[in-house]
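Structures given as structure tokens follow.
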Structure 1
Amino acid sequence: MDKKISKASNWELFTLFLVYFVINFSFLVKYGVRQSVISIYILMPIFILFHIGIYKWGIPLISRWVKKPYMINGWVIAISVIYLGLTHVLKDPYKLKIDRWQTIEYAMRYWLDGKYIYDTRNYMGNFPSYLPGQLLIILPFYFLGNVGYLQVAAFILFGYAVSKEFKNQNIKFLAIFLLSISLSYVYELVCKSDLISSFILVSAFILYWHRKFQEDYFKKPFLLGLILGGICLTRSVVVIPLILFLLKPFLETNVKNKIKVCIGFIITFSILLFTVLAPAKDFDYILKYNPLQLQGQANKYVTLLFLVLTVILAFFVKRFKQVFFLSTLIIWGVMASFIIETILRGFTLEYMSFSYWASALPFCIIAYCYEMQEQRYSDGE
């Protein structure tokens, strides 16, 4: 039975959907102006009206269409097939000035050949900043011959994770639908990027670990440490949701568990980091060309401010859904600060890195669906 959405919590729904809208609208503006088929002044109002419709009538419309579980599975399969096709659309990425596909390709090749990957520029003059955990995730798709398949797999993983987490069929479909129509995600597929996949993986891990070990997150501390060591070496920003999720419970668990987590973390972290740093000429060379320095997008002082804020807010997390809500706002804020910095430097729209905003996308969608489920469905059916 639908419940009337409370005014006290309505701002959270609106804020989360606004973040989702801004992330995708920025892609429409940036890349919409590059094509001449449909005027951007026609696309923008259509895009705005479409998203207003989703926000106002999304659940009622979905409830009329999603009657059986197989409809959700059918949607995931159909979109996955479409996504597979999109990974083969881009024939000449040089024209669009997209460098991620090339960076992934030679970073993987250098890594497998035992070469240092952080001192070689791509054709646009940028250095790679891939951490070894992300390279490990990309590896099977690199061997398949198309790293774009990673985003297809990430979409399937996201669909599986939210299907397991949310009890209501309408909410399950809403989460999958919002990701499947996201322009930022379509962009990732077409240009064979891997950015959002890191954050989908972290989101799925948090959902799984909470569901599996809800009473005690540190029931298997050594395994948790091993997993965290790998996840933290995907993207540096993933530490934000992990801090919100695990910092407070980590401080509350016993010393034995703390030691086991740290040992597991150090093992995975050290082995993976060794694979990318060992080929360097010397330590000074690592200091000059290293993934952590190259992956820092925002001003270091701004990044430190957000990190301190994350640690503080971690102590105020009372409910599990707050991990995703706060992760959305903080990650979006970190990336927004970088975009503001590029604007102040005088960069034009063409060179604005709006894609980094999409890092918050999985957390935003999941947080939005938590709010929607709680406010509309009291029994979770």
Structure 2
Amino acid sequence: MNYSKEMYYSIKDQSGYAGLIYAVLGVFIIGSPLTVYLMMTKLPKNVKGIETFRYLLSSCLISSSSLVVIRAIWVPIPTLPIMEVYSAGIIRHLGPIANLICLNLYVACFVNMQICGTFCLIYQFSALKPFSRISCLGNCPNRAKMCYATYLIVMVTILSIFIHISVVDRSTFYQYALETKNEYITEIINSEPSWIGFSAALKPTIIGFGIFATIPDLCVASLAIFLTTKIWFIMEADKSRVSALTQSLERNLYHTFLIRTSVLVIFYTLPYMGIAATIFFEIQIPKLGIIFHSIISFQVILLLLGTLVMIKPFRVYLFGCCIKKKVHDSSSSNSNGSNTLPTTMTATNTSQSILPPIKIKNFI
């Protein structure tokens, strides 16, 4: 394989990638406080399991916010097709130890988001099929918390151990790169003080990290696809047996699962599978790593917006605020003597206006 110096210089200038990371940070600075407020005030109080559901949403929000902050101060630059990473952010000059710590925290936040998303799907599915085997976790909050905590602690511990025992010393990797005439790696090591690298040829334990990091992602995506498909079959089977209201609820739940599953697969599973394929098949296009990580950056934004839109109490509150503002603005323009024709409601009682005034120009 021809690993030349030009491969490194092809990914050196990544101002657009860094700008995307900082833009995501800005969105979260605005959206996170709003989400916290809605979780504390708008979720129903006396519903079985709602406290566990609120805990899962809060944990997922904390993880995604932490992930965004870490990524903003870290600005990780993956240097595929060899599994390596260096920092282009403010910790760049703190050395490889700071880079390794950021990588470890990054992985831990993703594991927590992964398990929180899984349990949120199970909780929503249990509302439709409360007596199914999958719903047993959603109907037992204590069991759900125990499984959640156990998986999180065990998986983060395993991945952290694999990361720390698999990282290759810079001098050892540099010598290995010289022996294999890999100018791509030697140039990165000479130019980037925060660089850390992994190689199965030097430390095969990195294969274990790949297995434990990849298989759970595939399982979560498979579960989401399975539940979405199952809800579709339930919805089709219930068309002639349930009321129109129940059909509407099933249809709304199906659309929620369809959106969640699409976001998970398109903006998380497929990019990580692309990264794994780039390493496995030694595809010498370093920019693929930047592209895949840019796609993954959109996932946290879509999760935040999805939380605000797909959870009904949040959606009703936000849309209600928007409609009230629109009606208030229309009422103000009407009171200022604009060329409008009042509706029946505004003609009856302008102080309790509900519908905006109808403008004459819309009817002429």
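Observations on the model:
- Origin of the derived value 155 (volume of the Cα convex hull per residue in Å³; candidates 1, 2): 1
- Distance in nm of label points 7 Å out along Cα→Cβ at positions 71 and 311 from the coordinates reads 4.9; which among 1, 2: 1
- Read-out Cα extents along the principal axes in Å, for residues 151-198 alone, computed value 34, 17, 12, structure in 1, 2: 1
- Taking relative contact order in percent (Cα under 8 Å, 6 or more apart) as the measure, the highest value among 1, 2 is held by 1.
- Ranking 1, 2 by distance in nm of label points 7 Å out along Cα→Cβ at positions 79 and 159, the structure that comes out highest: 2
- Given 20.0 for mean count of other Cβ atoms within 10 Å over residues 183-190, calculated: source structure among 1, 2: 2
Quick note: the coordinates plus some simple rules give every number you see, no bench work behind them. Note that this is a predicted model, so its numbers are computed, not measured. Cβ atoms are built from the backbone, for glycine too; each structure is taken alone.
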